[in-house]
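What follows is calculated from the coordinates using simple rules that are stated; it is not laboratory data. Owing to the predicted nature of the structure, the values given are computational and were not obtained by experimental measurement. Cβ atoms are built from the backbone, for glycine too; each structure is taken alone.
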Structure 1
Amino acid sequence: MLTRIRNASMALLPSVGIPHSKMKESLARVLVKEGYVSGMAVEGDKLKTMTLKLKYVGRRGVIEGIRRISRPGLRNYVGSTEIPRVRGGLGVAVISTPEGVMSGHEARRKNLGGEVVCYVW
């Protein structure tokens, strides 16, 4: 999912289609809430697909970079006091917590730790 978003943003595409899963949908909701993506829609009944509408400023994407941190071979867990700041606070870390997927700012405010999914800046 992250690679599809990165490639579509670099190609200046207006939207990108992604196969649906609950984790991807909650990650997309965080991106919409933080203002990196303008909207998302889930289509289909049996085989669901998710469409994200990307945002641009001129000919530059709002998403300058997106990087996966935790992966199946090496999970990265942090406590509520160890949540990383991305680009000195200009970016956002996406954290999977017991209360769901949320931004690092929100997890720090709720005093929750969890798995660091990705960084977006």
Structure 2
Amino acid sequence: MKEKLEILLLDDETIVGNRLGPVLEKAGYEVEVFEDPQKALSRIHEKEFDIVVTDIMMAEVNGIKVLEEVRKKSDTTRVIIITGYATVDLAREAMVKGAFDMISKPFKPSELRSVIAKAADSLGYKKL
């Protein structure tokens, strides 16, 4: 088993990556942060991540598309959706398409760490 859980974090708002990337690294995860959905998709096609955290509403590619692309590549990668536009319909679509969980913005970094810990546990990783 790998030493560190590998996470891809995608949000087109710079502040989100700047804030959450270091928090997750400090928690012991290996994190790659992206603001550009196209670059994130390219990276997802190159490498299999343990967890992908993605925003839903982005200019070029939405988080549902990212979720679909991750699902095509890996059955085990956990996808966590973060969104400021949480609706029942959106949550249902994300879950039907294989999302592990969904968090509404604004949220505390500790909330994301908690969901990531659950995803890690579901993958067989114990809390770091």
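Observations on the structure shown:
- Label whose coordinates, when helix-only ellipticity at 222 nm (-39500 (n - 2.57) for each DSSP H run of 4 or more, over all residues; to 500) is calculated, return -13500 (choices 1, 2): 2
- If mean count of other Cβ atoms within 10 Å over residues 69-76 is computed and equals 10.8, the structure in 1, 2: 1
- Cα Rg over 2.2 N^0.38 Å, for residues 13-76 alone from the coordinates reads 1.23; which among 1, 2: 1
- Entry that produces 0.9 once distance in nm of label points 7 Å out along Cα→Cβ at positions 37 and 85 is calculated, selected from 1, 2: 2
- Structure from which 0.94 was derived, Cα Rg over 2.2 N^0.38 Å, options 1, 2: 2
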